[in-house]
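Bear in mind that the values in this text are calculations on the coordinates, not laboratory data. Since this is a predicted model, take the numbers as computed values, not measurements. Cβ atoms are built from the backbone, for glycine too; each structure is taken alone.
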Structure 1
Amino acid sequence: MLLGAILVLFLHAGFAFLEVARFYSQLLASLLIVAFVYPFVEGIVWNGNFGIQGWIESLTGFGFHDFAGSVVVHATGGWLALGAVILLGARRGRYAADGSIATAWPPSSIPLLALGAWILTVGWFGFNVMSAQSLEGVSGLVAMNSLMAMAGGALASLLAGRADPGFLHNGPLAGLVAVCAGSGVMHPIGSLAVGAVAGFLFVRAFTQAQNRWRIDDVLGLWPLHGLCGAWGGIACGVFGLEALGGLGGVSPLAQMIGAAGGVIVATLAGFAAYGLIRATIGIRLGEEEEFDGADLAIHKISATPR
């Protein structure tokens, strides 16, 4: 669980600005994140460090519940990535002078996009289910809830994204991100609803960020993991209630406090880490290096003949 969460965080921000960031700057940023930010958030939520869980429980009567890391893993990584993307800036040629998209850069291979997304989707069942660290009891419920959230995310992204393959294949991941927090306490129908909201949220937020806000998040890490992770943390406190068929033991207020706290810590940490690196050694490739692409400019390799 710990190694998987660290790997996700290590990759999050790097995927958000592929082909634009300096390789060693990203390695340094990942070192800072994995060494300081993730242990801090994980320690508060899962190990009860610093007494914050106790404070939330004294305020609401319940602690913050995040079974498999909607906030600890995904929202943290997604909001870290947002700071990185904003500080890095858009790819050269992405936007015209009037703010409209000048170059779309569609996926180079839809089959590979689908393959990667569905490998993640299948592997997610191992991540979520074994967060219980047992084959007994709650694991069957976690597996069913993961499946239902995946279906909800797929259906919502299919409709909201008008069958765009980029949205369709990532929609199930949005649902799975959101269900992590409450997969051990929610009813399967509740998980379907949580996944559907996440799929819709991902499509709308990705489109808004790219088209209106000029946030050039290459693979949509912030909407997919940041927003859907925060939504999942909050949704756990709603759909985990006994009144909605859940197992109970959760509070909407506690979940909102915990999710908001995770978002604030991750956002501040993202701007701090990447701001420090940008001010010292820089984080962006030069114009010629960006034109050639990071593979060729940095690693001297290419996937295509030249």
Structure 2
Amino acid sequence: MRLDTLGLEAFVAIAEAGRFQKAAESLHITQTALTRRLQNLEALLGVKLVERTTRSVALTRVGLDFLPQVRRTLSELGNALTEIHNTGRAQRGDIVIACVPTAGVQYLPRLIQTYSARYPANRVKILDHASSGVADAVLRREAEFGINIGGPHHPELVSIPLLEDRFVLICRDDHPLAQRKTVLWRQLASFPLIFAGEVSGNRPLLDIALGARHVTLQAHYEVQRSSTAVGLVAEGIAAAVVPSLAIQKGAYPRIKVLTLTDPVISRSLVLLSRPTAQLSPAAQALYDMIRKQARSA
């Protein structure tokens, strides 16, 4: 059986107004149109809902029992329409995005804070993966889009440059290099270092750039996440080479950040998505916000 919303609205208006003319005015229709809507509803249901005389309007026993159900149905329908409308305006929705872990330390939090202030009802799930995991999550549609390390990517993905993230040296304030502001890469050769492991997307960038300069470093410790390297440095294990975004300002007061030169090595962060993807309105709003921020940087 089809849902006759116009008939249901007419029935509720009549029940609440007690008069056909007043009910018609509340719906901004003619009394004739109101009568027709009620008659169509009663014909659809096969029962009389309203008793009408020259002096009064009253609900039948069936009408009285039916009224609370109609009110509830119209209320639920109105709520559903409001929710889908807000979803279309990006005011309501759940988002899943993927990103490399360092993007979640400094870069992404500021954007999420702005986004959440604008769309407080939206929930954001962040999958922090290694670079290969970010691409896989977007390809498998586990994430609507991702923030990844730039470079060759799957042909079914497109990337938009976001920013350049320079590699730096971090050490504790009691390290022999702690009083410097700038260090040459080759000056690190005599120090044990914490370095990106083979699985890390940072490792190929460093190996290629340093290999071209014939710089060999002592990677005594290998980690897959820069956050692990930061924790080890804070305990005085060794100095570490990490992307600058891996350092959360003020989190480790004893850690010093040194600029690495000759050569300057950096990586690019990109916005990764499927070219044919239809992002949800909530995700599209965040995607556009990230793009806008990148263009203005």
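17.9 is what came out when mean count of other Cβ atoms within 10 Å over residues 26-33 was calculated for one structure; which of 1, 2 is it? Structure of origin is 1. Matching task: 3.5 is the computed value of distance in nm of label points 7 Å out along Cα→Cβ at positions 50 and 210. Pick the structure from 1, 2. Label of the originating structure: 1. Looking at volume of the Cα convex hull per residue in Å³, for residues 146-225 alone for structures 1, 2, the greatest value goes to 2.
Given -13000 as the derived value for helix-only ellipticity at 222 nm (-39500 (n - 2.57) for each DSSP H run of 4 or more, over all residues; to 500), which of the supplied structures 1, 2 does it correspond to? Here the read-out was taken from 2.
Any idea which of 1, 2 comes out highest on distance in nm of label points 7 Å out along Cα→Cβ at positions 58 and 258?
2
For the read-out log10 I(q)/I(0) by the Debye sum over Cα atoms at q = 0.11 Å⁻¹, a value of -0.65 was computed from one structure; give its label from 1, 2. Only structure 1 yields this read-out. For the read-out distance in nm of label points 7 Å out along Cα→Cβ at positions 98 and 282, a value of 3.4 was computed from one structure; give its label from 1, 2. Considering all the candidates, the number was obtained from 1. Each of 1, 2 could give volume of the Cα convex hull per residue in Å³, for residues 34-73 alone, but the derived value 81 comes from 2.
Upon calculation of relative contact order in percent (Cα under 8 Å, 6 or more apart) from the atomic coordinates, which of the structures 1, 2 produces 27?
Numbers: 1: 27; 2: 22.
Working through the options, I get structure 1.
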